[in-house]
Structure I
Amino acid sequence: MFHKNGPTLIELIKQGLSSTQKGYDLLAPKFDFTPFRTSPIILDAVMRQLGEKRKYDDALDLCTGTGAGISALLKIVQNNIVGVDWSEPMLDEAKKRFGLLRHKVDLVHQDIFSLEYREQFDLVTCFGAEGHIERHRQKDFIGIIHSSLRSGGEFVFVTGEMPSLLSPALWIFLGFDLVMRVRNILIKPPFVMYYLNFLLPNVLNLFKKEKWSSVKVVPLEIWNQPTPLRLVIATKK
């Protein structure tokens, strides 16, 4: 359900007919009032699991948007957090949230595929944005993350498995993805967003054993109740 302060149907259609970047530029002022923002409930569940095992010095949050992930990371990161997004209006919204924490939060306007960080972080996160990573670019995406991490650092994200044939969710997501693929054939530039993307178990093939010491898949519980979501923790060698 959309919040009363969220975007109208006309605004969503206009976003969907724009490029991925322009669409989020348009949506930015109302993004926090949409269901597209990763729920704080999910983020809190992730941070509880991570915080139980270790503390992190420096973190990188990819496709940070308006900063929902950063808000959660502040609970477990001791030093600095860098948030990267290619939408300047989205980062402008994040700046409003973290204005008093400029000593700890650095917001960077950049395409994640042009990042050149080298072993600067012991935690990299990406929440809710993997649907924007086209399949032919997923290997490059993981490569950039690997380069950014220190030895022993972790890449953490939330995903799930392909819904069963009997699940209504499968047909909803499949229908959406098909509509988007047709839209992207007919209309340029494309708007890249696919729900049946970056899913288990296929995504595990992106983590090569010569570069990653372990890849753990942990059931994500919310309020002590099981969910279809899975927390993936990939550790760099």
Structure II
Amino acid sequence: MTSLATRSVTAGYGDRVALRDADLELRSGELVAVVGPNGAGKSTLIRVLAGLLRPRSGAVSLDGIDLRGLDRGQIARRIAVVPQVFDTLFPFSVREVVGLGRTARLGILGRASAADRAAVARAMRELDLDSLGTRPIDALSGGERQRALLAMALAQESDVLLLDEPTAHLDPAHQLATLDLLRRLAAERGLVVVAVLHDLNLASALASRVVVVAGGRVVSDGPPARIVNEELVRSVFGARLAVLPGDPPFVLPRVGGR
């Protein structure tokens, strides 16, 4: 059982505070959707959870161990991150990019083992990338590149998977397939999976838990049927959205001011 937790975490950039007093406990088997308006602090939360941004106060712990006590290699073997943007200086092939996910697990000589190759092959198969293996990463569409980045994270075989807008650039079918895969991986492999999403309906339908961030604070946290409601959506996202109650709830635009 893996646990990733924040305790009273405040973090930011320069003079700007982007996240305040965040308390979360994330556990194995969950697909947690982080939602909120632009600039709310969602990406900052992911960076803090990944150990990429040091909190100004409070602490982040992995299985009770403060991340500040772990080196980057130890963190990389336990926590995988799929960023919004991934740029390379060289035209790596898709297979090579996915193989980068094994970097933290390579032996002293840096050579890929049979286990490394098997992990890469499995990740590419799970993301339907076998036919693109030799294509340069910079020749892919936005959606194909996004799938390659997710495969790179899966190849890492970590206990925690943190994703910043993993459905960006994906068509609706691949959005559903990607989140369904993440939900299945969380359940079957006991992963902690946290994904920043902009689509409230995807979060409502596929996440086991929804964390709402607004104004740099975690304002709500719980199962979608309880969290995605008219009052909360109106207060966080504005009055032009309505919620149809249900399991899962459904969010739709108000047309013509109704």
Structure III
Amino acid sequence: MRKNIVAGNWKMNLSENEAIQLAKDVSEINVSNVEVIIFPPAIYIPSIAKLGLNVKFGAQNFYPKDKGAFTGEISINQLKDAGITYVLVGHSERRTILKEDNEFLKAKVNAALALGIHVIFCCGEELTIREQGVENEFVKNQLKESLFHLSGDQLKNITIAYEPIWAIGTGLTASTEQAEAMHLYIREALAQNYTKDLADEISILYGGSCNPSNATELFACPNVDGGLIGGAALKCTDFKNIANAF
């Protein structure tokens, strides 16, 4: 049975006091069939870890080397020391703004799994890809080049988040039918490269502007197992309502 997951990506937002308060509020969300995870800015992770809250937390980013002359970067080892158990890899903003390619993301996946950190791996297409009608092939290639080298046991420590980049902050909206179609395609791609049983164990989250008004409809889709939430994760009431959509 795969997990229902609601993960909050706080991105580059909040002061330390605001982050601590939000973490406390989120830790009180108690939905029996939902795993709640937060991804605060890295600088606040130690402060949140010290609180000992009943909430899982992870890092938004890291550099895939143990140590070295990488000014300004943070290693996965250092983040593990700070207490994280999850990490985001391949978020659309890292791909499009920071130009992280599939090979680099593969190295990040390997580094995280080597330390037992669970990876939420993001994939998804831009509008030009969707308009060309090759979104399935594009997303499958992201999976192939960054994930499909893993063993079946390693894949069990991966959660996939589908981000239709063309529907984020553009005024366009992905329908539930479009979301379900891509999630189903991703699960079928996993089954083709591994087994159907393993594919059915992998949670696939929706990361395209999920909010309290559309969460219930999205989460009712057979292959949508939760959401990677951006803006709505910064307000505990909205985030709780999304979790309650299950």
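Since every read-out is calculated from the coordinates, none of them should be taken as a lab result. Please read these numbers as outputs of a predicted model, since none were measured by experiment. Cβ atoms are built from the backbone, for glycine too; each structure is taken alone.
Remarks
- For 38, 37, 25 (Cα extents along the principal axes in Å, for residues 16-127 alone, calculated) the corresponding structure among I, II, III: III
- Given 3.8 for distance in nm of label points 7 Å out along Cα→Cβ at positions 40 and 120, calculated: source structure among I, II, III: II
- Structure (I, II, III) behind the derived value 22 of relative contact order in percent (Cα under 8 Å, 6 or more apart): III
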